[in-house]
Structure 1
Amino acid sequence: MELLPVERETIIHFDEASVKATVYTANKKVAERLIKHGIYPVREEENSWWFEIAKHSIRIKESNKSCYIAGRNSTPARQKV
């Protein structure tokens, strides 16, 4: 069944309790783009895909400005040897 453009949504969900974010999409182009970059779905249904990613990797970029909306990587910095 073909979805209407308004139904081809993508939702990114994360909270403070987890280091993971869930990306839900009903947009085949978005799913294909994630898979092409090595991010594979953890669940699939007809016209729907769910992905899990590290929430610190979520970035919004506008022109020459960008923001990691969940903060940067929360793992301790590497110690110099």
Structure 2
Amino acid sequence: MTRIGSHAFGCAVRMLRARERLTQKKLAARARIKAQHISDIELGRINPTLATIESLADGLALPASALLSEAERWCGASKR
């Protein structure tokens, strides 16, 4: 089983946001969440809920599964 930690997930959000050339504020508007919440997620300070993961994926115009796959593939998810 692969475990995606808060730092790996935050890394994926930051990487995908940068790839789309979005500021945290612009992603927040698209995802309908606060920019501070995105900052906290990107820094690994919080674990987002499934609803937040889905909102972020919508804001990045990709499926939630793709967002989780990026965290697993590129940002240090650990095997358990």
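FYI, it's all coordinate maths here, none of it is from the lab. Given the structure is predicted, the values throughout are model-derived calculations rather than measurements. Cβ atoms are built from the backbone, for glycine too; each structure is taken alone.
In terms of mean count of other Cβ atoms within 10 Å over residues 35-42, which of structures 1, 2 is highest?
That would be structure 2.
Starting from the value -3000: which structure in 1, 2 was helix-only ellipticity at 222 nm (-39500 (n - 2.57) for each DSSP H run of 4 or more, over all residues; to 500) calculated from?
The structure behind it is 1.
Consider the structures 1, 2: one of them gives 19, 12, 11 for semi-axes √(5λ) of the Cα gyration tensor in Å as calculated from the coordinates. Say which.
It was calculated from structure 2.
Distance in nm of label points 7 Å out along Cα→Cβ at positions 27 and 59 computed as 0.7: which structure among 1, 2?
Values: 1: 1.9; 2: 0.7.
So the calculation was done on 2.
For which of 1, 2 does relative contact order in percent (Cα under 8 Å, 6 or more apart), calculated from the coordinates, equal 50? Working shown, then result.
Values: 1: 21; 2: 50.
So the calculation was done on 2.
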